[in-house]
Structure 1
Amino acid sequence: MAIELKILTSNSTRPVLDALIPAYEKSTGNKVSLIADSAKAMVERIKGGETGDIVVLGTGALKDLAAAGFVTDASCRPFARAVVGVGVRSGSPHPDISSLEAFKKSLLAAKSIAHTTQGASGMYIPVMLEKIGIAAEMKPKTVTRTGGYIGRVVVSGEAEVALQQIPELMAVPGLDVVGPLPAKVQKVFETSIGLVVQSSNAAAAEALVQFFRDTTHGPLFQSKGLEQAAQQ
C-alpha cells in the first residue's frame with residue numbers, strides 16, 4: 001500500500017523539493033504533498049497545530065521546533081544554503097551591485113524596492129538597509145508583502161527591484177536575477193531537515209530525507225539557486 005507523506009517547508013526550499021519529489025514518487029509508489037509558506041508563518045502554523053512528516057526550515061527555527069517538542073531533535077540534519085539576491089523585471093536595465101557603494105547608489109536611484117516581512121531574507125532587508133545607512137531614504141519607496149515570492153510584485157510592475165533569497169527570485173517567471181548582494185552585507189541562510197515527532201510514517205519519512213540528501217542531487221540544488229549541504 002502506498003504511503004502518503006507531507007512536508008512542511010518555507011518558500012526558499014520549495015523549488016528544489018518540487019523538483020525532487022516526482023522521482024521519489026516514481027521509484028517508490030508513495031505520494032508526497034508539499035505545504036510551503038514564509039518562514040515565520042510556517043513556524044507559527046506548526047506551533048498552532050499544523051502537522052506532517054518532515055519539516056524543512058531555517059536551522060535555527062528547526063532547532064526551536066525540536067526544543068518545543070514538534071520535531072525529533074536527533075533527526076535534524078543540514079539541508080541547504082542560500083544567499084540573498086537582487087531581481088528586476090526581465091528586459092529592464094540591471095542595477096550595478098558590483099560593490100557596496102554601487103549597490104547603495106542603485107537602491108537610492110530605484111523608484112521602489114520590494115521585500116517580504118515574514119520570510120527569512122525579508123526580515124533581514126530592513127536590518128541591512130539600516131546597516132548601510134539608507135533605511136530612512138528607502139522606507140517611503142518600499143513595497144512589502146507578508147510572504148511569497150516577492151519577484152511577482154516586480155514582474156507585475158508594482159515595484160522596480162526585488163530583494164529576496166536567490167532561489168525564490170529564480171522561481172519567478174519574467175524576473176531576472178541580477179546577482180547576490182555585495183559580500184559586506186550578504187547573509188547566508190542555512191536550512192535543515194527533520195522528522196515530525198507525531199509522524200505515523202517515520203521509517204518512510206527517514207527514507208525520503210535520505211533521498212533528498214543524496215549528493216547526486218547537488219547539481220539540481222545549484223540549478224535552483226541553492227548549495228546542497230554536505231552529508232554528515
Structure 2
Amino acid sequence: MFWNEISISPVHNADGKLTHYIGIQKDVTPRILLEQHLHQTNLDMQTHIQQLNTLVYTDHLVGISNRRHFDEQFSSLFSSAQRTHSELSVLMIEIDHFRQFNERYGRPAGEECLRMVGDCIAKSFSRPSDCAARYAGEEFAVISLAVNLDGLRHHAQKLCDQVRALGIPNSGSPHGVVTISIGGVHRLLNRETTDAELIKLADQELLAAKRDGHNRVHIAG
C-alpha cells in the first residue's frame with residue numbers, strides 16, 4: 001500500500017475533439033508520511049502547551065486557579081470593564097478560624113479543607129466571565145462580570161451556606177463546622193477607578209465581615 005498522486009489531462013485533436021487522456025502518477029508516500037508526522041507533532045506540542053499552562057496557572061494543592069492566573073484575569077477583565085464602562089465585582093473570601101483548625105486537626109486535614117472549600121467556590125463561580133482562585137493561604141478571590149449588586153449578595157450568601165453545608169467538623173467554630181467570611185465590592189468602573197482600589201475595598205469589607213462575627217457577607221456597592 002502506498003500514497004499515489006495522479007494528474008490527468010484531456011487531449012484534443014486538431015478539430016478540438018476529445019480523443020483521450022494522459023495520466024501521470026507519482027508515489028508521494030514519503031511526503032504524506034512527513035505531513036502526518038508534522039501534524040501529529042503539532043498536536044503533541046499544543047497538548048504540551050496546554051499542560052504547561054495548567055501547571056503555571058493552577059494551585060497544585062487546591063486544584064483551582066492560582067494567584068498568578070487571578071492577577072492576569074483581573075487585569076484583563078478590569079481593563080475591559082473600564083473601557084466599556086461596565087460593572088465589575090471583586091470578592092475576597094477567607095476560611096474562618098483556619099489557623100486554629102490546622103492546629104487542632106493537623107496539616108493533612110487543613111489541606112483537605114482547602115480543597116473542599118476551593119472546589120465549592122470554583123463551582124459557584126464557573127461562568128466564562130468569572131475567575132475564582134486561591135489568593136493566599138486560606139484566602140480565596142473571585143472576579144466576576146455582569147452581576148448586579150443584589151444578585152451578587154444573594155449568590156455570596158448562598159456560597160456561605162454551601163460551605164457550611166459541607167459539614168467539615170471544626171470544634172473551634174461556634175457553628176461546629178468550617179465556615180467562610182466574604183467581603184466584596186461591586187462597582188461601575190470609570191477611568192478614575194484603579195484595580196488596587198477595588199482589591200483594597202474588598203479586603204476592607206472582608207475585615208468587616210470577620211469583625212461582625214464571621215460566617216457572613218459584606219459587599220459594598
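log10 I(q)/I(0) by the Debye sum over Cα atoms at q = 0.11, 0.13 Å⁻¹ computed as -0.56, -0.76: which structure among 1, 2? It must be structure 1, since only it matches. Match the computed value -16500 of helix-only ellipticity at 222 nm (-39500 (n - 2.57) for each DSSP H run of 4 or more, over all residues; to 500) to one of the structures 1, 2, and report its label. Considering all the candidates, the number was obtained from 2.
Given a value of 20 for relative contact order in percent (Cα under 8 Å, 6 or more apart), point me to the structure among 1, 2 it was derived from.
Values: 1: 30; 2: 20.
It was calculated from structure 2.
The value 23.5 for mean count of other Cβ atoms within 10 Å over residues 118-125 was derived from one model only; which of 1, 2 is it? Working shown, then result.
Working: 1: 23.5; 2: 19.0.
Considering all the candidates, the number was obtained from 1.
Each of the structures 1, 2 was assessed by distance in nm of label points 7 Å out along Cα→Cβ at positions 22 and 78; the largest value belongs to 2.
Who wins on distance in nm of label points 7 Å out along Cα→Cβ at positions 38 and 70 among 1, 2, i.e. which is largest?
On the way: 1: 1.6; 2: 4.4.
Comparing 1, 2, the top value of distance in nm of label points 7 Å out along Cα→Cβ at positions 38 and 70 belongs to 2.
Coordinate-derived values only; no laboratory data. Small disclaimer: the values here were computed from a predicted structure and weren't measured. Cβ atoms are built from the backbone, for glycine too; each structure is taken alone.
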